[in-house]
Structure I
Amino acid sequence: MNEAEIASGLPVTPHYQYAQRVGRQLFLAGQVPQAADGSIVAPGEPRAQASQCLANLSKVLAVHGFTTPDIRRLVVYVVGEQTDLSAAWGAVAEHFGGQTPPATLLGVARLGYPGQVVEIDATVVKG
């Protein structure tokens, strides 16, 4: 189901797809801070995890023929205190080089994997 994504270096995702293209849109699963082997990168470290989520997002975009400018909206979920949200946001701002698409930064109670403190969702439309 996710053969192209796995071939690009993303981890196996049992029981769900990374993304599905419908016309000019790409519907994505939230990107998590996993390495190719499925392990969580930098457990508890929001900045490093945000960077990994964005790297994974870039891979998914490329697999499906989209690019960073096609990202129309981000939602960044962060577990922790205000400093953790700020740290994650720092990685987002750096990744987009000051050209961050419209975004929402949310503090949440928990995410899907032990040690995971960041997840990033995106709305993607080919321009």
Structure II
Amino acid sequence: MNNRTDHLEGEPLIIPSSTDHPLHESIVEACRSVFDPEIPVNIYDLGLIYTIEIGEESTVKVLMSLTAPGCPVAGEMPGWVATAVESVPGVKDVNVELIWEPPWGMEMMSDEAKLELGFM
């Protein structure tokens, strides 16, 4: 099997976020404060934040990717995201994990990001 289909039928390629948690929107806004230095759009609207998982103790796990594995800020960006999310009142602990599956693609960008970058 190839990487894109190496999952159970019906299983999402990206783990769902904890969208029903009261901290979710504030964490999304914190992620929107982080920008890829080479692209004038925040990383949330670029589609680089795959999952925001919020635990019972307000611990947050963020699964994110980059536009390319060779991104010059690959070593720094997860720290930027962690710092932004840690600043949200009520968040107790943050773990940011960089993942490469599924690979990021332009289809993951929000309409706002596509418009900003001239793709719409």
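No value in this document is a laboratory result; all are computed from the given coordinates. Just so it is clear, the model here is predicted, and its values are computed rather than measured. Cβ atoms are built from the backbone, for glycine too; each structure is taken alone.
The value 0.94 for Rg/Rh (Cα atoms, Kirkwood Rh) was derived from one model only; which of I, II is it?
Working: I: 0.94; II: 0.96.
It must be structure I, since only it matches.
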query: So helix-only ellipticity at 222 nm (-39500 (n - 2.57) for each DSSP H run of 4 or more, over all residues; to 500), computed for just one structure, reads -9500; which one of I, II is that?
result: I
field: Which entry (I, II) yields the derived value 32 for relative contact order in percent (Cα under 8 Å, 6 or more apart)
entry: I
message: By the measure FRET efficiency 1/(1 + (r/R0)^6) of positions 23 and 79 (r between Cβ atoms, R0 = 41 Å, to 0.05), tell me the structure among I, II with the highest figure.
response: II
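From which structure (I, II) was distance in nm of label points 7 Å out along Cα→Cβ at positions 39 and 71 calculated, if the value obtained is 0.7?
Label of the source structure: II.
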message: Using distance in nm of label points 7 Å out along Cα→Cβ at positions 15 and 63 for the comparison, can you identify which of I, II gives the largest number?
response: I
